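Computed from the coordinates by the stated procedures, all read-outs in this text should not be read as laboratory data. Note that the structure is a prediction, hence the values are computed from the model and not measured.
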Structure I
Amino acid sequence: MHLVNLNAGVLKMKLIRKYFPILLFAVVISCKKKDKKEAAIAKIPVRLEVMRFDREFATATPEEIPRLKAQFPYLFPEQYPDSIWIAKLNDTVQQELFEEVDKVFKDFTAEAEELTLLFQHIKYYFPNYTVPKVVTLTSEVQYDSRVVLTDSIVLLGLDNYLGKDHHFYRGIARYIATGLDKKFLVSDVANAFAKQVNQYPRNRTFLSRMVYYGKELYLKDRLLPNYTDAQKIGYASEEMDWATANEEQIWRYFIAQEVLYSTDSELDRRFLDPAPFSKFRLELDSESPGRLGRYIGWQIVRAFMVKNPEVSLTALLGLPADEIFKSANYKPKK
């Protein structure tokens, strides 16, 4: 047994010595191409306009309400009289919201720079895209709509990014609170953009929906190249580690249970929708993060793009899931 292991080790070393120069050359060429692309992206002109409505409103006087309404009409529904906004100015909860947001986002420079880089990447892959102006506000922790992206504006509810342990989030489920951190802010904006260009599938199979989310996450690979995978998918680091370590077992389960072409909507709740954990109906469920179907869809799309590097990002978005899956020949890491 020891001899076999030793011979196997010697053979492995010989193969490494033989092919290492080739692999190293390929890595160097790949890095040079990536550096060249990133240099080109950095030169794309983007003038990002950031408007701190949260700060302007919090420091306004009642007399300034008409000016704010004229400047930000989309934030002041016409059916509400000025007395509502004046009362809000004096509300102690609103004042605390502003104070807590100001502690975390007193200086928005770093976030503005990251958003600028994101929009430069978007314009590289989608040249006709018009960069929206950024308007920051407090939303009374409406985390389901923390980012609202339109053709001309992106609204950012900054009170949804104060850190998972903030006292504002004590009544919120832990798996949701994990994502309420400023390290996910730019990723959430990228996610909002992805939903504009990535069409939800009409095909009702579990595979189609997995690949839909996989495309969304692969878009982030391209748009946020310096972000961690955990930031892209919205996992804590230990959740990301669990998904990576158990990728093969997750895939084996999906194959064994024959769920890929199932149209059972319950699979969404078990493996795609936000949840405290994924539902394999096994003892390990409580250890797993939610949305593992999205994670597997991501790996399928990645495998497809490795095998088909000539496919553009926009072309990828238009390909059906079944074509991507068959061409990817996806094999999880062991």
Structure II
Amino acid sequence: MKNVSNILKVNILVYTLVIAVQCFGQSNTGTTIGQFLLIEPSARYAAMGNTGVASADEITAAYYNPAAIGRLSGTGLQFTHSLWIADITYDYAIAMVDLGEMGNLFFNVTALNSGDIDVRTVEQPLGTGEKYTVSNVALGVGYGRRLTDRFSMGVQINYIQETIFHSSLSTVSLSVGTMFDLTRDGLVLGASISNYGLPAAYSGRDLRIQYDLDKDKYGDNSGLPGDVHTEEYPLPVLFRVGLSYPFQITEDHKMQFSVNAYHPNDNTESVSMGMEWEIFKTLALRSGYQNLFLKDSEVGLTAGLGLNVAIAEYQLNLDYAWADFGRLQNTQRFTLGILF
């Protein structure tokens, strides 16, 4: 009865947050901050259409659903590097610490950097000689645990900072998730809410101006110091729900199928699907399609492969993913992991 009570409490929390998200209603695309938080770090799941909410096969699964960490064992690290759109660099690192019966703890870092960009003005459209950068950073800590042999839950807290030239904003967010084994043969239901947090506004040196209180009046101070105040914008809250099912073809061949549905606060709903074919527990071939039914979508097909190698007591994983971005061409991800 105690386990049933715990499950009911967690489900009530998840559904309460879903209702709260929907109460804010849909906003327009491009009206939320922290868009870098929506870049999926796992090359494995990215190759499968980014369908990771009901999977717990690696540490980066915590990005899609913190409850996945409660289903893993051991201590491990994973690193992802991607040359994103327009030569933007994206890096992600996560570490997990096994706490035994108490569950698992994890820490992650997300970093996005535009590189140097020329400062241009109306008077100097070819550049002023100055350079500026856009950089985003998120630091996270989370916890996951199995509450029963079929049910797990997890939570993550993020500190987020965005910087454009000399101006920046910062805020905090919360992600929660649950996973439940629907059948004994591996059919899993997962649900999570990501980036539920406080709105934030930019401030900094670039927003300082000189202000003329009355342009029609002469003899007064026409260069009074002032600040431009920007509006506060919300984070890109995303509700995910999905299914994952493994199918053992033979002793040496295994298939995994997954499907996810998404409800964001700054776009339309969509559905993604993916599959993985594992050969001799060493080579994995993956493909998928992401964000079906998303309005004005530029994404679509995904593909990739993975290599698993055991060296002594260490398990090494190297994964690659390619994703179509339409007119923006494509993105590629590389993920390296070690479990010990």
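For relative contact order in percent (Cα under 8 Å, 6 or more apart), find whichever of I, II sits highest and give me its label.
On the way: I: 13; II: 19.
Between I, II, the highest calculated value is found for II.
Comparing Kirkwood radius over Cα pairs in Å across I, II, which structure shows the greatest value? Each step should come with its number before you reach the end.
On the way: I: 22.7; II: 21.6.
With respect to Kirkwood radius over Cα pairs in Å, the highest-scoring structure among I, II is I.
Given a computed value of -2500 for helix-only ellipticity at 222 nm (-39500 (n - 2.57) for each DSSP H run of 4 or more, over all residues; to 500), which structure among I, II does it belong to? Kindly include the intermediate steps, with their values, before the conclusion.
Values: I: -17500; II: -2500.
The correct label is II.
When volume of the Cα convex hull per residue in Å³, for residues 203-242 alone is calculated for each of the structures I, II, which structure yields the highest value? Intermediate results must be reported in sequence, preceding the final value.
Numbers: I: 68; II: 82.
Structure II gives the largest value of volume of the Cα convex hull per residue in Å³, for residues 203-242 alone among I, II.
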